[in-house]
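Some structures are shown below for you to check.
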Structure P
Amino acid sequence: MKLQDLDIIVTAPPAPGWGGRYWILVKVTTDTGVTGWGECYASSVGPDAMRHVIRDVFERHMLGENPENIELMFRRAYSSGFTQRPDLTVMGAFSGLEIACWDILGKDRDRPVYALLGGKMNERIRAYTYLYPLPHHDLDDFWTSPELAGESAAEMVRRGYTAVKFDPAGPYTIRGGHMPAMSDISMSVAFCKAIRDAVGDKADLLFGTHGQFNTAGAIRLGQALEPYSPLWFEEPTPPDMIEDMARVARNVRIPVATGERMTTKAEFGAVLRAGAAEILQPALGRAGGIWEMKKVAAMAEVFNAQMAPHLYAGPLEWAANIHLAASIPNLLMLESIDTPFHDQLIKGTLRVDDGFVTAPTAAGLGIDVDEDLARAHPYTGDGLHLQMQEEPCDYVNGNAFQGGAPATKG
């Protein structure tokens, strides 16, 4: 069995667009007719350029290879270009293709992917959700309203979720880490209070940031949130500032989580050695794929750290996250996005049920991709999947930042 054909589909989730501006799906077929699906979570170049990168990685390192030889193909992609260091774009391309290889191997052997990774460790996988506006909420008002966030959190708990994530702490910009405005700290405290009041001890609070603070600013913000006992303080400083993130971890009594922008064991290993985070959040469509993150999970065990796979993409990356989560002992939880389009794209083959995902039993990733639906929603914009803003933090008027891919109205 050899890898033979590649197709790339860039699909755009319809309004409001949760999961980013577009998802890059890859379809790989072998000479024996077995098809595997994967997803590339890469945002450093636009989707048109990324198509060429994905095809180059496939044709240069994978075409004609047995899909079993994942380690060999990883080493080719990681090392052949005289790099042998983490490369976000190349690894983003390889990751989606690697996920497709696992889908092929599982289908060929009529076994779910986790069965090929050491077997099933977790039957039911704890899921968490970001807080999104409810149908009656205003899409603009929601992001600066602690009261509406509390309503959304209470509804998520009613649906069975035991953890909710939110990020009211102001803008993430191209300028690197900044000192938060006092109004951003006050807003963050108000969100934590309103959500804690709404959910009590029925759910954990997951406080999200996106690497937007300098070290002192992250410490100030984190210490202000401590009375509400969040389960984690996510990526408080830029992802390449590992020693600074470790300083935050030593000075804030909230576990630090990081990883959505990291790739390969090299970067995650540096985080663990520095004591910068207790919780690792790999996005499998960027981080090197399933096998590379299985290694990272094993490394994390040695440091008594836990895994919480990240998702701000489509359901194909989510499927890969689920199989990794099912196979590891140090799983904390799994991010999920519950929208009709996510569900329809995989024809309801994987779902959150009462706050948990059940490990699938079908072969491969266990998904049935609606290829026609994916092609019917092409991306026609010119933005990246997620984008930082250029304007600095506003210390006068406050900040009402809706994220790197703001909601769109249908």
Structure Q
Amino acid sequence: MKIADCETFVVGNPPPHWGGQYFIFVKLTTDNGIVGYGEIYAATFGPHVIEHMARDVAERHFIGADPFHIEHIWRSVYGRGYTLRPDVSLQGVLSGLEIACWDIVGKAVEKPVHELLGGRVRDRVRSYTYIYPHAGDTRDVYVDADAAAERAAEYVAEGFTAIKFDPAGAYTVFDGHQPSMAALDLSEQFVARIREAVGTKADLLFGTHGQFTPSGARRLARRIEPYDPLWFEEPTPPENPAAMAQVAAGTSIPIATGERLTTKYEFHAVLQAGAANILQMALGRVGGLLEGKKIAALAEANYAQIAPHLYCGPIEGVANLQLATCTPNFLILEGIHKWEGFHAELLRKPVQWADGYVLPPSEPGLGVELNEEVARANPYTGTSLHLEMSEVSPECR
């Protein structure tokens, strides 16, 4: 069996764009007709540029290859162009294509991917969501602590046991910076109100986006520490694990990081520095499923846990789910609400969510199929990147 064809889909994500402006899916087809789907999480170039990158990588390394030979293909792509070092754009492309190979392999042997990566160790996977507003609600849950607390209580009533929010202000290309007094006050207010609203029924996940210097992050951590959050996410920018380790050493709140990292090498540096003990790999960026399993093994040896990141589409989400199902040191899985809405429409059979948990599919491969009719009917026609940072320095606001 050989891979014979590659097709890409750049799908516009309708308003309110939860999960990003668009999703980039890939479809590999073998010479005996087996189809595998993957998803690329690459935001550094426009999506149609990434689409061309994917075709180039597929034509050079995947077409004509045996989809079972994932290690060999992975090394060939990782070293192409005389690199052999983490490259976030290249690894995003590789990730989507690698995930599609696992989908093919699972279908070929009639097994779910999690059974091929060690076998399931849990029958359901704990999930969390960001706090998102109700449709039509005029209150801003991103800056209104009372509205956020009310929404958090509603999520808990639906079955969620963990809620994430990020009230610490805009993230910019000039980060890290010191938090303003207003940001410190609002952050503490958010955590206090939400803790009061949910009690001990749910963990609080405090999100930031690499916004602060180590000293600034420690100041913020002191303000929220009394409310016992489960984690303080990416408190400093991602390129310097030693700086993040200063934060980890200065607070009792567990540090989580990893959505902007790629490959085992960057995660090894995080663990070696003592920068975090919760790793948030995004499988559409990190290097794919097998790379994610290797990172989880590194974490396990360091008594760290994984919490796969999702701000993307449902194919990456299901890849995360497959990894979570077979990984002993898994903590919690990010989802967008209850995996419904446009994310569900993009799949022929939606992911099942019940009482705060995602149920792993039992079908072969990833266990889901992209609804190509819906994907083709929603092409992305905008000019924005998947995520964009403010280019205004914090002190100029």
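What follows draws every value from the coordinates through simple rules; no lab data is involved. Given the structure is predicted, the values throughout are model-derived calculations rather than measurements. Cβ atoms are built from the backbone, for glycine too; each structure is taken alone.
Looking just at distance in nm of label points 7 Å out along Cα→Cβ at positions 7 and 175, which of the labels P, Q belongs to the structure with the highest value? Can you show the working numbers first?
Working: P: 4.7; Q: 3.8.
The maximum falls on structure P.
Out of P, Q, which one gives 16.6 for mean count of other Cβ atoms within 10 Å over residues 15-22 as computed from the coordinates?
Working through the options, I get structure Q.
With distance in nm of label points 7 Å out along Cα→Cβ at positions 111 and 383 as the yardstick, tell me which of P, Q scores highest.
Q
Hey, FRET efficiency 1/(1 + (r/R0)^6) of positions 63 and 343 (r between Cβ atoms, R0 = 30 Å, to 0.05) derived from one of P, Q reads 0.35; which structure?
P
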